[in-house]
1. For structures P, Q, calculate FRET efficiency 1/(1 + (r/R0)^6) of positions 331 and 411 (r between Cβ atoms, R0 = 25 Å, to 0.05) and state which one comes out highest.
2. Given a value of 13.7 for mean projected area of the Cα convex hull in nm², for residues 59-234 alone, calculated from one of P, Q, which structure does it belong to?
3. From P, Q, which structure was FRET efficiency 1/(1 + (r/R0)^6) of positions 99 and 203 (r between Cβ atoms, R0 = 41 Å, to 0.05) = 0.85 calculated on?
4. Out of P, Q, which one gives -17500 for helix-only ellipticity at 222 nm (-39500 (n - 2.57) for each DSSP H run of 4 or more, over all residues; to 500) as computed from the coordinates?
Structure P
């Protein structure tokens, strides 16, 4: 079960999604009326099955917006960035509509109606989103949160969530120090309730207390926290709060007991079955759709490298439960890239990358042969990206909980690839692990589908490729 605040966040985004599909559907209806105003016969003829056409129009445009990350719970971008992504999302949706109209001619509404509807829909969605985010971030509707503790752990919220985009839907009222804890915060955010915690929290209309005490032994006011729970105030561990609000696991706050007792890690037979069905179905479809692109890459590599040079590149990677497998890629580096036998991270402007390789890496075409790994069951479509054994052996020794990435099959795409740029160092591996652990703990079929759709954004904007 999701926490109450997680459910509230999802409700907000459901409100956004439902509101936008209604606006998009209404845009098509209005466009039909404007296009055939004064022509009742044509209007009547083109109005057949208008409800179904309107819903199809709205859903396809929404898929385009979803592919550009417009429905992420954790979004960091400017208003200009959101508007630019919305524009590209509408363009993607328009392409999707052309495909739909080709496959289902009965859904066709005409170029004039479609153009007017997209223009009306774009303006309506932009205005609705402006109102939506202002309403969601209005102080009256924000969750009021207080942090219990003012030491090193609590300071991570103060230092790590300063931007408004980090605090969507909630407001940190302040920090309540506990006796005996060394204060690591400036005086401004500190609070002195001057009354029992549950009395003060109820008076200040606090929705949630986040426990961020450095050392809990003998310092937590357990009876007061219990009374807070009894009057409807949520009490949350700091690590869980960070995970919920940021979409990643905060490694400095994580310990083994939290991992053991926290929710998640769904590896039931039913989840394995649904994930495998998802992998087989989508991988087969993508393989068919991208076959012409794969043939193009094959010819390009052959023309550049000449006869006798390999087209595919096989490399050992670490998979589920630490099992090593052979990963397939289109060769993007020269054949003597690692003649000395030393494994190296790929770097920016790596001189080992060929001209064709540089292009196919940018648009991720070099990864397409891994669909075969997915069909074989060595990889999944969605999951932590697989690393080489030599790197894994080193990172497992240096980074706590790194081995948990291998709880699941590695993926062709992943949550870390959406949320973090290309990683080519130990520091990058630490940052990516935060997102990989979040996925390992919280993966489900809907999450996989959202990641798959949003991966389109990574390819279109050439993010995180070297």
Structure Q
């Protein structure tokens, strides 16, 4: 049996190295977090404030993705400078990492947390945005909530007091899109209005007055905004008609209009009309156009634009992230960026990263900066990962048509899943001791069963 398992493992490993598995990735200041198919959570980079969430000490540097816990029900993520927010499929809200300004939101002033902490007990959280040192979130009822650093009024609660637990911002119930920047926040309501609050240096609100707003204020009178993002000194947005707009600070050409002159009101970048995804860095910007291509511009000191070089002066106009043979064909589906590195996912779930990598935040196993997209191999589940967790038995094993679960502890399972070595859920049958596996290809798989808040797992072979 051991030889059989080894044979299957070697065969599958050769396939795994080139697999695609990512659904969402969010870059932080010097780390990244990601969701894989199957709902598992992963992180990589520096852990100086516990932002990796793996429980490791603050001297840890993980240069490749490592799983955070064993839960497989994560649905949304957002990485801040050194803290993270995440929502599970049950609507609960979680956070971890630096907490010097209360940005974890659990009512504590402890400096940091190195594993995910649940924020309250509510189960109606819908959307999250982690700023540099503060947090924004929306509930399913359209209410807006904020917590963390508030020195510049970026929480919007009409004060400058830090908050270590979520506070509701106003009474409106029609918020639909939020973005937490460094010293300001942007948001859109269901009626298409654009709102901003915090400090307004460089006209990052999209207007040149006032200098500061401690509560959300409407920007202009347009009612056709769809999505907006707040950079450090600038803003970017898409309207419902697909047009692309930028405004605010432009010292590195991050607005994309070919200049380095600040703009006090939103300007249309006509060449990017039709953009479907947008990413804002501190001083750079990137988009995915409707043809699947990536364009980027602005600050590029560490190669965060992905255009094959670290240019000075930086490109003030959108530049195509070049394709290289078939590896980087134009089928990009997701992009995000923070300070000096960028992540992007293709339609097939393959992940690429580029930019600064001093702390392993690209996840490619090195600490060398990359100025072009580099593929990140899917992390795999190994038999070793499960050896100490096996509390159930599978028979027959190997199996062909059906498998049965022998439960020696007489546990009452609440869910059962069949997963592959990538952690992808393939079968999620009704709770039963017998499962039909005829539809699976030959290879190694795992049964994952939940009971009493714990996961119990065992491997089997489909022949």
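A short reminder: the numbers here are calculations on the coordinates, not readings from a lab. Given the structure is predicted, the values throughout are model-derived calculations rather than measurements. Cβ atoms are built from the backbone, for glycine too; each structure is taken alone.
1. Across P, Q, FRET efficiency 1/(1 + (r/R0)^6) of positions 331 and 411 (r between Cβ atoms, R0 = 25 Å, to 0.05) peaks for P.
2. Checking each candidate, the match is P.
3. Among P, Q, the structure yielding 0.85 for FRET efficiency 1/(1 + (r/R0)^6) of positions 99 and 203 (r between Cβ atoms, R0 = 41 Å, to 0.05) is Q.
4. Structure of origin is P.
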